[in-house]
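Chemist: The following blocks contain the structures, represented as C-alpha cells.
Every number in this text was worked out from the coordinates using simple rules, so none of it is lab data. Please read these numbers as outputs of a predicted model, since none were measured by experiment. Cβ atoms are built from the backbone, for glycine too; each structure is taken alone.
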Structure P
Amino acid sequence: MQWLTSCISTTLVLLLLGLVVLFGLSARELSKSVRENLTVTLLLDDDVNTQEADTLKWRLECRPYVRQAIVISSEQALKEESARMGTDPTEFLGGENPYTASIELNVNADYACTDSLVWIAKELKSMWQVADVVYQRDLVENLNHTLRKATAVLSVLAVLLMIISIVLINNTVRLSVYSRRFTIHTMRLVGASWGFIRWPFIRRSLGIGLTSTLLADALLLAGVHWALQQDSTIATIVTRPIIAIMVTAVLVAGLLLTFVCTWLSVGHFLRMKENEMYK
C-alpha cells in the first residue's frame, strides 16, 4: 500500500514536471514560429523583369537572415487584390496594372527584432532592383515586447514548479524512509555497513521512480496525442524533438531525484541518534 501511494504521488509530481518542460519548450517554439511569420515586402522597380526577380530571390535566400523568399509578379498581385476587393482596379485605370512585382521575405527568428530589421531594410534598399522595403515596425515592436513579457512569466513559473516538484518528491521519499527508521537503526546496531543499508532503499526507490516515470510519460504522450487529434496545427509547435526532450527529462528526473532523495534521507536517519527517532 505504501509503495502504491509513493508511486502515485511521484507520478503526479513527474507529470507536473513534464508539463512544465512541454509548455516551456512549446512556448519557445511558438515564439519562433510567430517571429518567422513576420513578412518584409520588397517592392521591385518597374524595370525589373521576371528573370531578374528570380535571380534576386536566389541571392536573398543565401543571406543568413532570410528564411524564405517568394516572388509575387505584378499579374499575381493584381489577381489577389481583385479577389480581395471584389473588383478589378484596371477598370478604373484604363486597363493599366497599378501593382509592381514584389518579393515577400520571412526572416529567421533571431533577426525578427527592430534593430536587426532596420539594418536589413537598409541593406535591401541599397539593391538597384528594390524600390522600397515595407514592414510593420509597430507590430514588430509590440510583438517582441509581448513575447519578452510572456517568456519572463513562463520562466518564473517554470522555476517555481521545478522547486515544488523537487520538494514534493523529497518529502515523499523521506516519509517512505521515515516509516522504516527503526529498521535502519537495528541494521546499524548489528554492524551492517551504510552501503548495505542504503541499497534496499535505493533499489525500491528506483523501482518507484521507473514505474512513476513510465506512467507519467504515458499520460503525457496520451495528452499530446489527444491534443493533436483536436487540432493538427499543434504539431507545428509541439514537435517530435520537444516530445523526445519531455520524455527524456521526465525519465532522468524520476530516476535521479528518487535516487538522490533516498540517498540523503537514509543518510539522515543513519546519522540520527536513538533518542531522536522517537521525536
Structure Q
Amino acid sequence: MLARGDGRPLYTLTSVVDDVALGISHVIRGEDHVANTASQVQIFRALGAAPPTFAHLALMLDKGGEGLSKRIGSLAVRSFRDAGIEPMALASLLAGLGTAHGVIVKTTLDELAARVELAEFGRAAARFDDAELRALNAKLVRGLPFSTVRERLAKLGLGDAPEAFWIAVRANVATVNEARDWWRIVTGPVAPVIEDADFVGQAAELLPPGNWDDTTWTSWTRAIKGVTKVDGAPLFKRLRLALTGLDHGPEMRALLPLIGPERVKARLAGRAA
C-alpha cells in the first residue's frame, strides 16, 4: 500500500523517490523507522536504484526518562536560537549522547564529523539534559575570539564594545547575548551600592591619575589597603558593589579601565552613572 485513499502517495514511497533524486548515500534516523526500512529497500530496488546505507539510532529521552516529542515547543530549533544556544554546542551534544566517548565540544562540523562513528552509538536510549546543553554552550562561548563575536555584539547594540571588553566578560557569560548585561555595567547608568561611605570616600581620594590599564586596579587597591587597613575580600567586595552594583562578575582589573575615571568617580560618590 503506497497511497492513501485519496490517491496521495505515502511517506514510504515519496521518501525513496526523493532520496533517489538527491543521490542520498546514507540515511540515519530513529529506531522507530526500522519497520519502514525493509519496505523502502525493496522500493529502491524496484526502481532500479541501489539502497543507501541505513542506520537506526535509539530514541532520545528527556532527563526524567520520558520520550521527547517534536510537538514540544521548547525543543524547537528556534527556541534554542532565541535562548542563545550556539549551533555547535547543540551539534556537539547530539553527536556525543549515547556514545562511549561522551560529549566533547567542537567548534566546527568538520572536527565533529571526524569523531563520529555510528558503531559507537549504543542501543540504550540517551537522555537529553537541557542543563548539560547550557553548560556546553557556556564552555564554547567562553572560548570564542572577539573576531567571531564582533558582528553579533554589534547586532545586540554593543557596536562600540572593544576587544578588551569581550576578553574581560566572556568567562562570566553562558551565551553571547548575556554580554549586553555587562556592557550596561560598563557604560551605565549603574546605581552604586555603598556599604561603607567612609571607606569608599577614602578610595575615591586615592584614585590614580593618568591613563588606566589592567595594572591600575592592583596599584589602587594596594594604596587603599595602606590607608584604610582593609584587605582581601572585604576591600574588593565594597569596591565592586560601589562600581558595579553587584557582588560578583568579571575581574575588576579588566573592568576598571572600561568603566573609566569619570564613571568611577561618580559611582564612588554614590551617583548613578
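Chemist: For Cα Rg over 2.2 N^0.38 Å, the calculated result is 1.50, so let me know which of P, Q that is.
Modeler: Values: P: 1.61; Q: 1.50.
Among P, Q, the structure yielding 1.50 for Cα Rg over 2.2 N^0.38 Å is Q.
Chemist: Then there is this: Which of the displayed structures (P, Q) returns the greatest value of distance in nm of label points 7 Å out along Cα→Cβ at positions 79 and 103 on calculation?
Modeler: Numbers: P: 2.2; Q: 1.6.
Looking at the calculated values, the largest one is P.
Chemist: Here's another thing I want to ask about it. Supply the structure label, taken from P, Q, corresponding to helix-only ellipticity at 222 nm (-39500 (n - 2.57) for each DSSP H run of 4 or more, over all residues; to 500) with the calculated value -14500. Provide the component values of the computation, followed by the final result.
Modeler: Numbers: P: -24000; Q: -14500.
Going label by label, the one that fits is Q.
Chemist: If log10 I(q)/I(0) by the Debye sum over Cα atoms at q = 0.21, 0.27 Å⁻¹, for residues 63-118 alone computes to -0.78, -1.00, which of P, Q did it come from? Each step should come with its number before you reach the end.
Modeler: Details: P: -0.78, -1.00; Q: -0.91, -1.10.
It was calculated from structure P.
Chemist: Comparing structures P, Q by distance in nm of label points 7 Å out along Cα→Cβ at positions 47 and 159, which one has the largest value? The partial results should precede the final answer.
Modeler: Numbers: P: 5.8; Q: 5.1.
Answer by largest value of distance in nm of label points 7 Å out along Cα→Cβ at positions 47 and 159: P.
Chemist: A further question follows. Kindly point out which one of P, Q the value 3.5 was derived from, the read-out being distance in nm of label points 7 Å out along Cα→Cβ at positions 175 and 207.
Modeler: Values: P: 2.0; Q: 3.5.
Matching structure: Q.
Chemist: Given a value of 0.85 for FRET efficiency 1/(1 + (r/R0)^6) of positions 39 and 239 (r between Cβ atoms, R0 = 30 Å, to 0.05), point me to the structure among P, Q it was derived from.
Modeler: P
Chemist: Quick check on the output: 14 is relative contact order in percent (Cα under 8 Å, 6 or more apart), derived from one of P, Q. Which one produced it?
Modeler: Details: P: 31; Q: 14.
The read-out was computed on structure Q.
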